[in-house]
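Novice: Quick heads-up: structures coming right below.
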Structure I
């Protein structure tokens, strides 16, 4: 039996709807290069056949738009587009998709002299004119500048929540309600807290649930279950995505993992003990998507996990990011970070850049930095009062 759902309003996305009592929809995102039309169409079809109700594609350039036109002619699957920095691409994208996701934290990059309100008004008009839904996609790795300075450094949730609430109120004032919201973080507990707080204030708005940079399976699936299952059991959440770092040929695992979460909830199987007990250190890595600048990123993430298996400290975080969209922000917040470019990997300790290294050289330096960090923590612990 399915858990009760909050009475969110229905938002139509093409021929189907989320919210309004409709079943929770599982979705995914392509990892192929958007301009590789044949590979992208094949992956869309595979995800749709696996049960994805919506497939998202990254579009960052006019060439991506041209590819999208051809992709649309070759598939009838419901499509969403992920807009990041160039919001003006929306008018070229909208005729070919059912939904547009925009990130409030990236609106300032393009035409910075314009207000975010004017940009969102434009996005609303494009969506309305082309029969598209919108998603306000707020992400911990790219908080809007106008929100970042309003709260303390230890308050990670409030800037994201206030950004979402502000955008919702603005769209409501424009008379546009065909939108949903996502509040994603790499920390499952923060995902639960933020979505509960959002839902308490705006129970009418459908929520897209997920853990950004959940990482490699099986750990990434466990993190996602820890975040999504408590929310879904409370009736919070209308569509979900499991964001896994996997090779292209295993992308359907995201859909299968999402379906298993919903099946377990329907059967009354909530969190198992293995879902709530993280082991080792905390590795966060972004899902494989078309923005990954080198496909070796996925293999590198796997190598980082093998290299650090001996470290049993879940309070220590290593971030492995595949592109520049969330790379800088996410690695700033980690103890150690790898931000992967086309040929080099930027190694960071917190916000401090330690240099750039070739893919086949960075692991040695990463281990050196990890050992220094562990030694420093051990010295600090041994010098604490009451520790002999």
Structure II
């Protein structure tokens, strides 16, 4: 017969058994010297020269940043941090925020107002448009008009999120391809207005591979399981999305594209070099993937020298202290130092020791060429 007393006995029994199993497993793990990959993080015993770099050697422009409170944030505080690390200009790719169009319009307008009133000449904004329901009459034309209006107010580029090609749907629930013909007026107007399109398509190819001990991104997929696409019936294979992206590069030669995150080719710089040679209207940046460069210093250094006119500095998520690792990889010849996020790189970093003339191009000269509205006197 059920009673609270019996329920309490059952729960107490389950609790005791659970506790016993927990401690038994802990004892077995200690005895057998078993630990998780997450826990194994020994300090290096290697004694080599090198130190953290907290300020870039030359003034630089971050072409890939996300500031999610721009309409209301204290821009003086942001600029003060930027000055500490020698960042002279930052581009907020999330210029429109998120939400319905009215909310995005308000977000963009208030962001522009905040910049103009408090820190003109130090912050640039990209516009964002809606790639859902593109089969609805006049939808794409409305997005074209939004771009025109934003540029007239000060927008300096268009940011395309990875949702295009991954999750955006038309009104029938079908996936919107990156190279959908109905989107061509958007790419064309950017070429007409002479603003670049920074486009993030797909994600690292490992997000489609089996989640096993052969997958370099296993730890990231364990921490962020929603990033796995290999079992999706809606999202196509990695190569299909990348092929769609490259199609728009080919078809819209008068538009400049910034292929974000090294186009997910940071692991194969020969392939990335061939990509840049094939598409002269494409630039790239290394936001969130500099760990790929830091593990292949010889190859990466030569790549930067060979393609020094096609690469810009990008960081992605903003965190002042994380820039130190970027500076150290680009500027120093240090060896075997830590990256700041284990799920992105469980390996060690090495400095590229880039020549000064290459550093200057990566840090600011290439971006100044692409964004003529950025004040040149910041870099004298």
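FYI, it's all coordinate maths here, none of it is from the lab. These numbers were taken from a predicted model, which means no experiment stands behind them. Cβ atoms are built from the backbone, for glycine too; each structure is taken alone.
Novice: Consider the structures I, II: one of them gives 2.5 for distance in nm of label points 7 Å out along Cα→Cβ at positions 43 and 307 as calculated from the coordinates. Say which.
Specialist: Details: I: 2.5; II: 3.9.
Among I, II, the structure yielding 2.5 for distance in nm of label points 7 Å out along Cα→Cβ at positions 43 and 307 is I.
Novice: A value of 0.96 was computed for Rg/Rh (Cα atoms, Kirkwood Rh); which of I, II is the source structure? Write out the running numbers ahead of the final one.
Specialist: Values: I: 0.96; II: 1.04.
Only structure I yields this read-out.
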